[in-house]
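Below: a set of structures, written as structure tokens.
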Structure 1
Amino acid sequence: MLKGSIVALVTPMTATGEIQWVELERLIEWHIEAGTHGIVPMGTTGESATLDTIEHLQVIKATVDQVAGRIPVIAGTGSNSTAEAIHQTQEAQNAGVDACLLVTPYYNKPTQQGLVAHYTAIANATDVPLVLYNVPPRTACDLQAETVARLSRLKNIIGIKEACGDAARAGQICAMVDSDFVILSGEDAQTLEMLDLGAVGTISVTANVAPALMAQFLDSFLSGDRAEAVRLNGKLKPLHDILFVEPNPTPAKWALHAMGKIGSGIRLPLLPLSEAHRPQVQAHLADLGIL
């Protein structure tokens, strides 16, 4: 089962936007050594929107090869085109991923019935486990709890990354689905609350820069030590907040660059972190002893 601290991995780039393959390999090894429980290449944090299809699939394949079965790889393969989502999911399945993460179709604003049709078409065209991804602040499309419950009956739809902004949604979904349906937080700042309501992990931005602390936080909660989880969550909260001071993944990529983990590159229309916010990010990294 997918659970714990699953990193929504950034894609390292040069200052001119080329993918840094060696740095990607090093990031993956760092995460495995730090105890990260799973890796998502080509999610929103991986800048999937600005990588072309060939690059997208190259990053997924490179991640699968580097991980080599040590932890789960959940590839981001969603699109606002159902045909494109099917194609990318089939290719990721062929590459050997453990599951695929499928964001709701952005910009199109489908109805709930349209969402059912979209995900059913992908499920019928593939065999790989599928994780739904609901993030209405970015997509203008909200996958309702009742619709999630309906989709959970399909054989290979196994879970959801929930980032609607309301932690209570995790409890609503949990009450409507079977006990083996996986609920993952998509909001770092709300993860503890969602765990209390039935989630079993998070797909995390913060894990990019604090993988060991995020893994310890999730390990503590899942082993029954909620008091330690609360303590660690308190340490992590300022970092959760500062990593969204500008649109994701801008702060996370700049933090990793400041830590010497990756180059400075990010693709337009996103820009490197503004000078005004850099001291704040540095201060939070220093407070946690990771700079």
Structure 2
Amino acid sequence: MNSRELSLGGLRVSGLRDGFFSLDGGAMFGVVPKALWSRSFPADERNRITLGLNSFLVRGGGMTVLIETGIGDRMPARLKELYGLVREEGLVGALTGEGVRPEEVDLVVNTHLHFDHCGGNTRRDEEGRVVPVYSRAEYVVQRGEWEDALEPNDRDKSSYLPDNYLPLERDGRLRLVEGETRIAPGITVLPAPGHTRGHQAVKVEGGGRALFIMGDMVPTAAHVRTSYVMSYDLFPLETMRQKKRFYEQGLAEGWIFGFMHDPEHFFGRVEKREGKYAFRPQVIEPTAG
């Protein structure tokens, strides 16, 4: 069984889920033939594959940090059906199970502002007003991603839903960063362009170990192979270059990797076999902080 939790020195990381949704398998794997990708992700009659809406909760160093917020609870019924959305307790319920209330979260990190990564940033209050779910938190976004979300291009405009992020600026909850930035003890965001221009990854370090959360650069364990790149990526060749760069550093330093859309694995390793990168699942035993 794969672990949902690990310790990095004084930091405790928990893998949580907002639920599951479905996307077209061909779009998720780009130029890779269905005969290959369907071995890992069998498609339904509409060619959709099931994906996780994963988040990571980091606690320690006097901070509570949430990385990604999933789709959230404001999706219209027609889109719920289109995306095969399944949410039971949702992310807030999963946090409750960890003993964390939304108002106790200090920082929220969005790798980018597509709806399936930041839809849970906001909610409707009793008066119908869209407000931040994590009312005390700063929401950390790369400035370039924010600028693109304000004026999205025609290719991915439908993935940017303003109610997911504009209320953050209105309510003074937005924290824009530029480039590699340490945002909390042991937590750094790093530019990882390719999926979008302003996409970022997150590195969590402690106790001599590191977790590298890849966002949509490598959405599932099946995407570890260099050429397995989504059709949704705006800059696919850049995605491939970034994957190689981070893999090599991760191999040299023994990183654990985190996956945002894998329906089974939150954590795993990347290894090199005969010159090719491959995923290695493992049970990650928490260590004493």
- Item | Which entry (1, 2) yields the derived value 0.65 for FRET efficiency 1/(1 + (r/R0)^6) of positions 197 and 245 (r between Cβ atoms, R0 = 30 Å, to 0.05) | 1
- Can you say which of 1, 2 returns 3.0 when distance in nm of label points 7 Å out along Cα→Cβ at positions 29 and 109 is computed? 2
- 30, 19, 12 is what came out when Cα extents along the principal axes in Å, for residues 21-60 alone was calculated for one structure; which of 1, 2 is it? 1
- Structure with the greatest value (metric FRET efficiency 1/(1 + (r/R0)^6) of positions 69 and 173 (r between Cβ atoms, R0 = 30 Å, to 0.05), set 1, 2): 2
- Query: Of structures 1, 2, which gives -13500 when helix-only ellipticity at 222 nm (-39500 (n - 2.57) for each DSSP H run of 4 or more, over all residues; to 500) is computed from the coordinates?
  - Reply: 1
- Comparing distance in nm of label points 7 Å out along Cα→Cβ at positions 5 and 157 across structures 1, 2, which is largest? 2
- Among 1, 2, which structure scores highest (criterion: mean count of other Cβ atoms within 10 Å over residues 53-60): 2
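Taken together, the values in this text are just the output of simple stated rules run on the coordinates, not laboratory data. None of these values were measured; they are calculated from a predicted model. Cβ atoms are built from the backbone, for glycine too; each structure is taken alone.
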